[in-house]
Structure I
Amino acid sequence: MEGFKNSENCLSAEDLYLEKQYENPEIVEVDGQKIEVLDIKPLHQKIEIPVCFAPGYGTSGPFHIKTNILEMARLGRRTIFIDAPRGVENSVDAKNAQDIAEYFLKQISALIGVLDAKGIEKVDIVSNSEGGIYSMIAADLYPERFNDIVPCNTAGMIGDDSGSKLIGRFIVDGMDSMIDMMQRRKKMSPAAQKQMDEGIPGFQNYVISNPKASWEEIKAMASKKIRDRIKDVRKKGVMVSIIHTVDDQVFPMERIQKEASRKSPDEETLVDGFYSIPGGHGEFSINPEQYTKLADQALTALEAKRKKIEEEKIST
């Protein structure tokens with residue numbers, strides 16, 4: 001690792017700076033509910049627009065993806081994490097929100113509420129699994145607040161599904177992921193190992209702390225399709241690139257590809273980019289450094305594409 005090394009904990013000056021921010025979250029009030037928010041600013045910020053992580057099912061705290069968060073900041077992006085996994089009381093005021101599950105409306109309320117409270121006009125989104133659903137709906141309802149979205153192993157993109165089938169696939173993939181994590185543990189960074197050790201019991205506590213809410217969340221996730229939302233947000237100026245792992249058993253790659261490649265007469269392509277990488281559904285957390293670097297590269301590619309389109313408009 002480059003930079004000054006602290007002899008006591010072997011962290012660089014930059015890492016110490018980022019860790020200090022991680023250990024001191026802000027308290028932001030949204031609709032009367034206090035939410036812990038990480039807003040981590042890198043020493044050298046390469047783009048003005050922050051990136052907000054929209055985490056997946058069971059991510060009951062930032063420790064689940066701490067390495068992802070700090071890695072994104074280390075790559076030069078101001079990084080935001082909103083610790084409100086089940087959202088806040090719905091305050092979404094949009095005429096086309098009536099068909100959206102209350103659960104997702106609460107998550108969107110937390111996201112937009114925090115952005116409003118902090119005076120942040122626009123963000124990029126890197127979502128994981130379930131986070132791909134509510135972030136895409138949020139971008140459809142409030143397109144002016146979003147720039148680029150990178151859904152990672154996203155839910156809502158495999159067509160027809162059911163809660164019972166989704167739980168079954170989570171169990172199968174989870175068992176395989178546990179074996180995979182044990183086999184790969186020695187090759188994981190110490191930060192990724194700690195993330196795994198804290199994330200597994202954290203996920204278990206999330207599920208059993210409110211079984212009814214967990215089941216309702218699963219059903220909402222299984223019932224929602226975001227393909228048409230992606231079409232809509234891109235028409236509204238938001239760019240989208242998908243990252244998906246080839247061995248994801250929760251949301252199988254072949255079904256994702258089928259939905260992503262299916263075209264209607266009025267569209268040329270569904271997304272601006274599609275990245276296929278090795279791993280299962282949990283790769284986002286198991287291999288956080290490399291996955292986050294790929295998400296950063298996907299955002300950079302979208303930024304370059306947006307710049308090229310704007311330059312072409314000016315030249316014509």
Structure II
Amino acid sequence: MDFTSLKSFIAVAEEKSFSSAAKNLFISQQTLSKQIAKLEEELDTTLFIRSRPLGLTPDGGNLLQVAREILALKQQFEESSSKSFSGTHYIHLGIEHTIARAILPRVLPRFLNEHPDTYLKLSEESPDVMQKSISYDGVDLVIGSLGSVPEKFEAVPLCRKEHLLVVPKEIMARLAGDRLEELKEKFAGSADLSFFESAPFIKIPRQSSGGRALSGYLKYYDISPRFVCELTNIENAFQLANSGIGVFIYAKVFWDMLSPELQRDYLKNIYIFPLPYLPETEDVCAYYNREAGLHGMTQELFEAVRSFFEDYKARELPANTAGE
């Protein structure tokens with residue numbers, strides 16, 4: 001019996017499905033089945049009732065509780081170990097990769113300087129990957145925009161996620177014609193997405209927070225634009241919009257975190273227009289296991305992140321939409 005087998009067992013027990021658990025663990029169903037079969041052989045018992053959905057035998061139910069306790073003790077040891085890491089405190093932070101690029105350079109230098117005895121492990125993932133793995137990877141704190149709050153996790157809103165419309169200048173000029181200056185001024189307050197329905201769009205998959213935001217706006221405006229390409233990385237999508245390929249929806253908080261110099265450079269090729277806020281848009285939140293709670297350096301890091309967003313909201317200005 002090892003920690004991997006226990007983590008796999010918990011995943012199957014919670015998902016009540018080998019196929020769903022295998023997807024969440026990013027392993028093949030065959031590998032997962034072998035892990036569970038080996039565990040049952042080692043314990044000389046049957047853990048699952050092979051039905052649809054899967055059920056736990058009495059021994060399986062007992063093991064589920066014990067397995068969770070074992071993994072929790074493992075995490076506690078890792079947090080307190082001074083030999084395995086470079087510090088006496090250990091934090092495992094899961095963070096949406098785009099948010100990581102935006103905030104970590106502004107939060108971590110000060111935090112690690114003030115807590116030199118802390119070792120920080122970062123798991124930078126897309127929201128869909130983080131959503132699936134959060135329950136099994138022993139993270140202490142998660143920062144991001146998830147589609148739903150994982151079971152047993154508490155969500156603390158940090159920042160409302162407003163969005164901007166990124167429009168290549170050549171596309172805007174083609175659509176607006178002689179009305180370019182008039183429409184630039186009009187959309188500086190709030191863009192009308194229906195005006196851009198005939199423009200080429202860049203698509204982000206629905207399972208990501210950016211993809212869900214895009215779907216929300218298309219539904220809100222009741223339009224069906226033509227997509228010219230699809231990719232999973234929101235930063236790459238922004239770069240493609242900057243190169244003139246198509247229109248793109250981008251979170252305002254990410255734009256605001258760019259340096260003024262970089263913003264000015266981008267604004268040579270694009271226009272940035274604010275979009276109306278949709279209440280159903282996912283906030284940037286902090287997530288943590290409510291049973292384990294927040295304590296020690298994890299609590300300190302949480303407070304540092306929350307303080308950063310409080311400062312950001314206090315000084316937040318309208319998006320810079322100036323261009324040449």
Structure III
Amino acid sequence: MNYFESFFTHLKSSVMNDEAVETIKQAVDKNWTHSNNGNLPRLLKILTRNKTPAVTHKNLESDYIQASIEEVNNYDIKGDLIDLMPWRKGPFQIGNIPIDSEWKCNKKWQRIEKELNFKNKNILDIGSGNGYYGFRMIGAGAKSVTAIDPSLLSVCQFLYLNKFFNLHNLSVLPLALEDLENNMPHWDLVVSMGVLYHRKSPLDHIISAKEKLNPGGTLLLETLVIEGDINQALIPEGRYAMMNNIYFLPSTQMLCSWLKKCGFINIKVIDKSYTTVDEQRTTEWKKGTSLIDYLNPDDKSKTVENHPAPMRAIISAVNPEKNTKLPRYRL
């Protein structure tokens with residue numbers, strides 16, 4: 001079964017030319033059809049072992065993304081959803097089954113929706129997870145959302161959910177940003193949330209994101225930051241909040257300076273706030289550890305490693321139109 005063909009058809013009709021779509025299809029084929037991930041056959045079996053009940057109502061604009069379905073007793077939808085755990089992003093509700101994910105992504109959505117116009121935009125969502133924000137963007141009027149994430153579990157969670165929503169202008173593709181060609185200026189809005197601090201070269205990530213934007217397009221960047229002036233950043237020697245793949249946590253001023261050096265204009269800090277244990281926590285849908293376990297039990301303003309507790313900044317920046325005069329020190 002080709003899970004992505006209808007989305008590729010949509011891309012060809014409204015976002016990019018056939019040649020550009022073909023390069024994306026080849027990258028997807030490499031990471032999906034020829035994947036060596038031993039979990040993929042199990043995940044694909046979950047997608048097909050139950051029929052999809054008739055959907056009577058859809059809601060992409062509420063905190064819980066909802067699909068109301070006919071009451072059927074012989075469909076083990078909850079069993080499927082449990083077998084697709086852990087659910088890190090959400091929340092969702094399928095029929096009478098609420099998926100209370102680890103992250104209350106609706107809280108972050110509330111911070112950004114009032115600041116950006118998604119209507120009629122073609123959007124690239126980098127590191128999308130299972131597509132929660134993509135669903136919300138479509139609900140806010142986006143023309144298309146190309147969501148990419150290398151996690152095959154996240155891709156399969158989206159594919160299962162989309163059996164109920166049947167959207168052809170949204171897909172989570174099994175890709176990382178590095179799988180896309182460098183110069184692909186096809187999107188009006190590029191979203192990168194929760195990715196930059198995992199990159200060994202954050203400026204390269206910002207530049208690569210910029211290369212995916214149409215002139216005049218907007219980058220929405222969310223990442224971990226620290227308090228400090230334009231010259232300060234935290235480069236953890238070991239783990240940060242129990243994560244071992246964290247490289248750069250700049251101050252917000254330094255982050256804005258990076259964006260300016262990368263050639264962005266109209267840089268705006270939308271939000272800066274500490275992550276709370278109400279927004280990120282364990283649930284029955286994501287068991288084990290979560291934020292409370294990553295904080296110093298004696299001082300919640302610090303991580304267990306005694307670094308500053310997680311604080312995130314959300315920044316928008318504009319890719320200038322062609323022939324815009326920029327500072328000489330840009331990269």
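Derivation of every value follows stated rules applied to the coordinates shown; laboratory data play no part. Please read all numbers here as calculations on a predicted model, not as lab measurements. Cβ atoms are built from the backbone, for glycine too; each structure is taken alone.
A few notes on this one:
- Per percent of Cα pairs over 22 Å apart, for residues 62-149 alone, the highest-valued of structures I, II, III: II
- Distance in nm of label points 7 Å out along Cα→Cβ at positions 142 and 294 derived as 1.6 - corresponding label from I, II, III: II
- For the structures shown (I, II, III), Kirkwood radius over Cα pairs in Å, for residues 158-301 alone is largest in III.
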